[in-house]
Structures are given as structure tokens and as C-alpha cells.
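Please treat every number below as a calculation from the coordinates, not as lab data. This structure is a prediction, so every number in the text was calculated from the model and none was measured. Cβ atoms are built from the backbone, for glycine too; each structure is taken alone.
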Structure 1
Amino acid sequence: MMPVVLVPAAWMLGPVLAGLARAGRAPTIAMVTTTVELASLVERGTDTEAVVILTTAFPAMAGSVRRLQAQGARTVPALEAALGGGVTAASLTLLGELPEALNVPVPSIDDDDERWRLWQSLRDAGLDERHHLVDVDGHPALDELSARGTAVEGDLVGLLAAGAAGVLAGRMVAGNRRWNAQLDD
């Protein structure tokens, strides 16, 4: 039940990793950026608590992601979104290519118009019928970045979307730890 976070752009890694660290209380993470690394991870397994995959080559990685899912991994897609634009076409396509129902973290946003735009872009693509859209606060990830002294600059909607994926995956890691601790008792 290890979370596997799909990150469509390198700029999103900071908020995703910060969200994982904050919500998952510093989990061990395997970072994958190539199809060779992903294939190796699928074949050999890993003792990490979460995997973060930079999906710039997703079509080539899709088979390996599906094999991880078959082994019990839980995919968490980081939505690429922008102020005034909703979820990008690339993220909508990625979600459309993943066959199993996923928990898709949609960032909590105070601006009602922006919030509506995000949710509506997912609904218009029919993804609310295929996946579980989950409202997740990405602010803890941005707080973690600030606590580390990292400047939080850029499109707030995009940053919150990336942070929301990390926070959801971190919660999954924390839940896995609790579940494993109960098994050990």
C-alpha cells in the first residue's frame, strides 16, 4: 500500500516532497526520474515508505506504474494546475490513461472561482466518474518549505496542487505506519 506520487514537472518536486515530509513525518522516499530506475524498482522492490516519480516520460513509464499498482502500490497524481486555468490538459490526459480508480488530491483553495475552475476542469473530463477526487489542503507543504527557509514563489494554485499530493501521500505513509504497528503488536 505504498504511495507512489506521479509528478508531471520538476518544479513541483519541492512542494510534493515538503508535503510528504510534513504529513508523513519524514518518510523514507525513493526518487525515480528514468524508466530504467523505475523498472529496477519494480523488479527489485524497495524498503522505502513512498516513491516519487518524475513523470516527464510517463507514456514510457505507464507499464511500470501499472506493475507497481498490481503489487499493491497506491498511485497519487500531483495535478498540474494554474491560476485562472484549472487543471492542465497534460494532467487530465495522465489521469485518463491510468486505468484504476485513484484518490486524486484536489487542492483546497480559498478563492471560490478558482476552486470551482479546478473541480469543473476535472468534471468536464469525466474524471469525477472514474477517480475519487479528494479535497486536500496543500498549505502544510508550503509551510514546511517556509520553515526550511525556502522561498515559496510561483503560481499559488500550482504550488498548492503539488503540496496537496505530497500531503495526501504523507498521510498514507502515516496510516501505513499505524497499520504496521498494529500488526507487530
Structure 2
Amino acid sequence: MTSYRYGIRIPKSRVAVLIGKKGAVKRQLETQTKTRIKVDSQEGDVFVEGGDPVNLLAVKDFITSVGRGFNPELAQLLLKHDYCLEVIDIANFVRGKSHLKRIKGRVIGQEGKARRIIEELTNCHLSIFGKTISIIGPVEYSLVARRAIEMLLRGSPHSNVYRMLERKRKEMRYGRG
């Protein structure tokens, strides 16, 4: 039987979350996906090995999402075949450190309003962590969420983004998406 292997690096601060209390998260993930996971706590390197390439990709996305700030319960959604992880690198939209803080604030919104609206209208979950914004959601909706976030990062008014989200949601609900 062929064995496949992946190496992923996550922030050291997120290693404990990936492993879980007494190794519970790691053990459950290994059992559920029939993979073996080795974690180097000092460097943040994670190695995944298994026979099923589809499961391996799902585990890779799970680990990446935990590294990008999601909790393991939400990351579990990625083990379903109709869910995906999108990671947007904010650095592509930034012109300086103060600008980074400002555009992250645009995506979050006042008291989290923009983030909440994007999550509600797209059935997705967002994590703003470091220099990335990550999305977990159904494949078709995560693409819409990505578009909305990129519009905000490029400076589109919030009202235009919300209007686009409402229109896309109606299209998808009535099968025209």
C-alpha cells in the first residue's frame, strides 16, 4: 500500500491547540482519518502520514486552519468533503504596518459587525490571525466570502460589499449561483 506524507508548519503558539488536552485532539484526528501525525513542539512542524490522499489533504487543511486561529471543533468541518479552507494573505493588500491594522479593522468592522455579516450571509467562519484571513465554509459560499473580504481589503465601501453578499445569497438560494 502506498503511503503519502505531508509537512506543515504552524505557529508555535498554536501547537498546544492542535494537540489538545492530553493529546485528545491529535488522537481523535488520527483515528477519524486513519493517519499518523507527528508534532515537533519546538519548531511548530507537523508531519502527517497516511494511505488515503483525500484524507491527507483534509488533515492538512485541518492542521493549517488550527494554525491560522480556528478552534479544532470548527476545523472538524474540513473533514466533510463539501467544506474547504481559504487563506487570504493580507500582505498582498498592505502598504505598511499601520495600513495592516487598518485593513484588518475594515474586515472585522465596528464591534465585529462586518465579520459577523459576512459569516451570516455566507454560512462561513472567519479567522483573522497575523497577516492572514482564513475562511472555513461550504465550497460555493467560501468563494463568495473570499470575494467580499477582498473587496473590503481593496477599499470598497461596506454597503457595496453587503449588497453583493445579499444578491449572491439570493442567487444561491434559488439555484442561480
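Structure notes:
- The maximum of distance in nm of label points 7 Å out along Cα→Cβ at positions 50 and 154 over structures 1, 2, that is, the highest value, falls on 2.
- When mean projected area of the Cα convex hull in nm² is worked out for each of 1, 2, structure 2 gives the greatest result.
- At a computed 16.2 (mean count of other Cβ atoms within 10 Å over residues 42-49), which of 1, 2: 2
- Computed 35 for relative contact order in percent (Cα under 8 Å, 6 or more apart) - originating structure among 1, 2: 1
- Which entry (1, 2) yields the derived value 0.9 for distance in nm of label points 7 Å out along Cα→Cβ at positions 114 and 138: 1
- Per distance in nm of label points 7 Å out along Cα→Cβ at positions 10 and 90, the highest-valued of structures 1, 2: 2
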